[in-house]
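Scrolling down, you'll hit the structures one after another.
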Structure I
């Protein structure tokens, strides 16, 4: 008999229970009746308390039930609860007497069916793609021949043996294995820590830093591969500075890490094939390239030798070329000698011609003596008119003491007078008058100085400062009278 199995009694005979007693009785009844249940529903109102406990509500189309997951259990859940996620929660029903409500205490949580998993996977893929984690621009090229390969996988499965065996067959490389769980609780966190751990290794450290990473796991169901769909793993793969190859599941299996990795392999064995080339094929390729290089070098030398020989046959004989150039040089030397001799002879003849045109020094002395005698004669004529000091000075000149100085002075005064008369003559010249705007009229009989000398229609010529121009006389005209000839100019001799 439970606390609620009370004997029937009249209302006046019902036992009185306190609120605590009835609450404890209800709590024991629910816990005994629903000690272990599995409840399917959609998560709503999810929140994580500061204490680490999880609070949520499971609902369907007709009802809702509150649920709680204690901190210790929450750390072991296989997935991260989100609003709208359809799940199957396993736990027990209990009550919370402080609020007179019942709730489900969750021990484990899993997605409700493959359809829900696929929907969650697609929503997560779309969200991460919008952040750019799957962009092709982020993907890095793989090294052709890595020195060290890092493998993130389970150390006990067949995957690591397949990878090592395939690497040994193709091209043996140094392999570092980071053992992790590949399924179940905590697997996603271990895989993410392994990827970040490899990237954290320093260059040149005690543990060599891998040149390429392989994240591998064998085949399985969608639930088995779910750890590689977790956001923490996808972000670690996208952030990896080391090129990463994902090899999760079989060829038909696709996980979110495949989108974030730099290269996807359909199987772990294929990942080993992608990571390294075949050593035998590489050796054969190198030998073929060496053979082709030697052949190309030999063909190039043969072609160049043939080209040089062909050009050589088209060139004239060097000895003949040197002979022709030497003969041309001798001819130029001979012509240069003849030209130099002719040049000297022409210059000598020119010098002789110019010398013949010059008066002889004796003639120049004779001319000077005649001029001096004439000056002496003229001086003798003016001696009587000179004063006594002048006669004395003339006597001194005649005596030869001051004759050269007096002669220079006399010549200077005569030169100054001649230049003065020349300047006056230049000023009174009719050519200067023409420059001031006047013109000289020339008729058939010569210079025209009066209008009476002109007849109508008579051809004239006007002389200007810069040349002559024709003209015709106009007007009624009168018979032209012949002008008397101009008087002959007189010459005056200045002493």
Structure II
């Protein structure tokens, strides 16, 4: 539920905006609200789990997730929808690292590689199949069912939690001993930073007082969180583990992998919609291709984790991700979904090798009692990478589109004989000079947009290649050590 709902509304967003009366800019908060709430709660989930007990905590967030899903499905206004999505993000974000804890602490050691593989399949496939499921439900039933789908799944989840986990007594005294400076600071820092990255380009960055105040909030939150690190008896999350050479490298690589996963999942549908005139369902099917090798490789993951050196595995995965992005730098204005088939299959394999092994390294980089902190930081870094990617894409898309448009226009000399002949031919074919000029302008925009997407994929490929040397800081996985999940 948690990973599926990150992206399930992406393909339904235009329809949802129309029915609840939201503009395009307002509608972005339907996706942003979920992401901001999720990235805040992920690092806090370890503390909440210790305070409430694992089963009580998961039963609570499962019930909340279902309730907020129903609220989203029944929404008739933007405010109601955004509140529902924020609630979904809080509950869904708490589920992801907590599921890691179940695999690392509840499964027998011999079964943990299998648990890793099974959970990895759901974690990686969720964001991939989300746009397809959302698009199909919107086209064939109604967008409401993209949210109501969670109700029967949650009923099964609650039953499994009641049967499979033992009750643990809550330690509510932790409320009074909590690092409240760290909790408030972490929420302000991650929440403010995520909104700035998501909305900055639309708000014209620091020309907007909204962005300025959010930046101040994020900075103040960061300082408050640091104060909590030095004054609290038990900080809500131990940031000092970032100073560990291996864990710091894992976080950097995880951030870049997050940029690739979220960046390509956003860029490819945008290209297919703008250039190839694909609808949401068709574009979602192309994105889903990366899930095919994930399913095929998953059964081999337990063996790979046991027998393949982590440095080779992560290096191989990152190299595949870089190569898959570089393959898309030869796109043309005639490219369709078929141009992404091979690169998407490569991306699926690269994601498996990079992300699953990085998860193992993240947990094993720190002592066992700090595993929940490591899981929270790693997952938060991956999601923050997604926000950085979307912010960077928005900035580059505007700037490079303007640049390429001007450069193409500069090559078209109005006094050129060939240009005059082409304009005359277009005017005869389209019924007038005005229509011909609009046609030429449209052609320039298509070519400039294609070149802009090529730039984006090139930057992604260079960014991934730049962090590959960090694999040298990784240490081999301890044999028989508890294994984490994505």
Structure III
């Protein structure tokens, strides 16, 4: 007796269709699972057998072989339980209907209940891409699954009997309805707002420029000056997420099994400085996304930047430059998206009061140099905007006057981003000014002779690198876009240069 049911596995952040084949033959009663299963998959036999029995179905006391194809792909997780149980019931002729275009995913409890699985959204999208018309998923995964409801019929189930009775046509299950996630229809709600920030007009202006062009930011200032407060409110002025960005972000959080801020809310990740390079970039025997991928389409905030390990910071170079990270292992090499805004904060010295007119710094020049030397020059060179965040005086702290709220700033940022999307509409890999390469800079960042002379003097006086020169042009292009100027002018260059000092 032989039966076959389609299921799905997560590879990276994508779903790969898996054929679950079951063969029941005469012989000594045994239960084998082959096809490169990990320990969680092997333990399926100890969950599937009591689940079938406790639901009142017949379990054959024979030699059972389960093959997960393709056998060359490593299988992990407990998401094959439900598919294996259905295949066994088909092989015993309890289910005689065709399930050729039906995918089944879910973990089984010993009483037959269906438990949620990790990476449900990639599994659904993978099943839809393979041509499946219907998929059974755990009921508790229905919220994230609703994003893909328009691509395939999604049936959330709570127990094994629900699946069996639905296949036999005796119990209808309400399919998930597709929700409208078009841009502008799903506006996020944040707990923070820019109006809560007192003073720091220069830093507010810098963050608006950064958000308008998706530029990286470095904030330097004494403790308590508001660096963390500013960083946490940056996400509130970013443009609304498109449907494609919502899908990408939800897939990553689903695979890692980490609860995000909510659908449509841009991620804000602030890992502690004790994080390892694998935790930040991603890793494992079977690579999984790290914090840089969890911050995809959002903000990655590194507070107390010099306190991070040197090798952890150096690992940031590739994702900051390329917008993705590639992790290679002996068995597999995977790439994860990592297109985020990097926001860093640091003190001017180990005590934090170097240059502060109201506090005395007790650090020696050697200690200050050693502290700042923990962050390499090549990494700092990849950060577009460098700003000083001075300590607030009493008048600023006690002022009852609120600053501009996030809503109008977000509208200006969204308008600026729309200009850039129209400009780069013919380029699939570029969506904002910060992503421009040398060719795009030559085409879209032309400057007149007066601006060129100012930029030349700035480069020579400040000793800027070629990368810094290009980043000044990118920032100037963003400032010009904010003012709806068709070309870059001298004031735009002058303002951009001050962010590289």
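No lab work stands behind these numbers, since they all come straight from the coordinates. All figures in this text were calculated on a predicted structure; none of them were measured in a lab. Cβ atoms are built from the backbone, for glycine too; each structure is taken alone.
When helix-only ellipticity at 222 nm (-39500 (n - 2.57) for each DSSP H run of 4 or more, over all residues; to 500) is computed for each of I, II, III, the one that comes out at -25000 is II. The value 0.9 for distance in nm of label points 7 Å out along Cα→Cβ at positions 128 and 176 was derived from one model only; which of I, II, III is it? This value belongs to structure III.
Here log10 I(q)/I(0) by the Debye sum over Cα atoms at q = 0.09, 0.10, 0.13 Å⁻¹ was derived from just one of the structures I, II, III, and that gives -0.96, -1.01, -1.26; the source is I. Source structure of the calculated read-out (distance in nm of label points 7 Å out along Cα→Cβ at positions 104 and 408, 5.0) within I, II, III: II.
When P(r) over Cα pairs in 10 Å bins from 0, in percent, for residues 16-215 alone is calculated, the result is 8, 28, 34, 22, 7, 0; to which of the structures I, II, III does this value belong? Label of the source structure: II.
Among the shown structures I, II, III, from which was the value 0.00 of FRET efficiency 1/(1 + (r/R0)^6) of positions 264 and 464 (r between Cβ atoms, R0 = 41 Å, to 0.05) calculated?
Values: I: 0.00; II: 1.00; III: 0.60.
The read-out was computed on structure I.
Taking 22 as the value of relative contact order in percent (Cα under 8 Å, 6 or more apart) derived from one of the structures shown (I, II, III), identify that structure.
Structure of origin is II.
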